[in-house]
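Each structure below is given as structure tokens.
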Structure I
Amino acid sequence: MKYQKKIHENILDNTKSLRKEAAIVFKTLRDNLCETLESYEKNSSNADRTFHVNEWVRNEGGGGVSSILRGSIIEKAGVHLSTVYGQLPSGALNDQKSKESDFWASGISVIIHPQSPFIPSAHLNLRMIVTDKYWFGGGADLTPMLKIKRSEKDRDTVLFHKYLKSACENSLINKYDEFKKNCDTYFHLKHRNENRGTGGIFFDNYKSKNSSSDLSFLKQVGDNFIEVYKIIIQDNIDKTWTEKQKQEQLHFRGRYVEFNLMYDKGTLFGLKTGGNIDSILSSLPPLVSW
């Protein structure tokens, strides 16, 4: 145990500069996302046009900033930063080697649920984790809420994948096909034998020989996510919908809830490590139906 702790402390020392750079990347993405989403609420009649920000402290070590928007265009969005550390609870990570080990984790988590059934829900997560080694992980995926749009051939999904593929192609480890397959496999509701949405990319234990390049890749994924989602919003924001289409949206939001409460690793990690409950469960949409 003491030997593992010493290894962890050494890695923390060796990655001090890198961890600071990662924090800057995550905060910059957070600020850009909040500004982007708030811009759609400026002309809204809804009273809540800005993110409500809450800073929280984790008793076991660390904390974060939770930001929630409830508007008329963006019905609910959560953009969260967290840095937590201490003793890693058993089972918090899939490859955890021992029941007791030290960890440090930092990242950004984003979920967007628009009001319009034509605008897909979207998710982004980027992170850096340190135990007896360090690595990066994350991904982004799209969840259309209408049957007619729940296809990889739909224009929104085609565009979304194009931007994520571009981010992968600009990295030292260009594994877009592998990351895309990971996403399809991960965001699958086994009990229904259907995918949550139309995919994206998903990666874990990501680490090349150039840490600066790894951070650049995470930043590129985040930047491309923002840019493509802006286009998707603009392409759909003026479309009118029927009550039937709204009910269809609520129906598929139910699928979203099922996945996040039954399978989502980020939700499990957050709960097991004593994270902020409001941030962890902010991925749940405000209205759903089954």
Structure II
Amino acid sequence: MILVTGASGQLGRLVIDNLLNTTPANQIIAAVRNPEKVADLAEKGIQVRQADYSDLDSLVTAMQGVEKVLLISSSEVGQRTAQHSNVIDAAKQTSVSLIAYTSILNADTSPLILAKEHVATENLLAESGVPYVLLRNGWYSENYTMGLAGALEHGVVGCAEDGKLSTAARTDYAEAAAAVLVKDEQAGKVYELAGDNAFTLNEYAAVISKVSGKTVAYQNVPEAELTKILVGVGLPEGFAAILADSEAGASKGGLFSDSKDLSTLIGRPTTSIEDSIKAAL
């Protein structure tokens, strides 16, 4: 039995789609806060169990009879460490044989503020005694392509300078997670998951220009200015500051890796940023 936490989210759903290629539906458990959101998964024969990262008892109940758990990191920045601790404790109480955790690229050396809770979770896993494997995910290409409309109108704005970004499509990371979950002898492994072909934001703007036929330029601004811009388009100030910090971290190499773990796991090249732009357009 394989349990996927956060199964109603974009990554969780994609992981389950990939698991269905190799695993009977009745051996997959979708753990979600609100089961009504995944009624479509239940219709496919997937077991749906209610579980909340902040409710240890619900997690223990959901993990009954489970062999492997995919711990998709919580979206609630600032609460992640405590929430992940609950998942790990529940896995320990129910004798889960493997936790696969979606961490962040270069977690142990990353300059990003976002890495702190991931490192804390990795430490909790190491101390738990539960066998685990780390899926250190790089940036999703969608983190950029979701803002294509604004980029086409105003240009690409960021604070990554000439830092390289080793992004890949969300579906690439989901396919890799599913592959790890069905493999044997994964405990103790650390995968640095990154796109095959890194790019700078200058290069990203050039690819948008090529694909769209409209000239798009990149403007590098100070981190504080990027935070203000993100707040101006409707993001909460705290989240905007985290995104700006991440871009600043990219200028220091925080979102770059030449690892080919991702393409090796999925058995094909990762999705190029050009293909992601075309799909988004």
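We did not get these values from a lab; they are worked out from the coordinates using the rules stated. Here the structure is a predicted model, which is why all the values come from computation and not from measurement.
Match the computed value 13.3 of Kirkwood radius over Cα pairs in Å, for residues 8-55 alone to one of the structures I, II, and report its label.
I
Supply the structure label, taken from I, II, corresponding to Kirkwood radius over Cα pairs in Å, for residues 208-255 alone with the calculated value 11.9.
II
Turning to a different aspect of this structure: State the single structure among I, II that was used to calculate mean projected area of the Cα convex hull in nm², giving 14.8.
Attributed to the structure labelled I.
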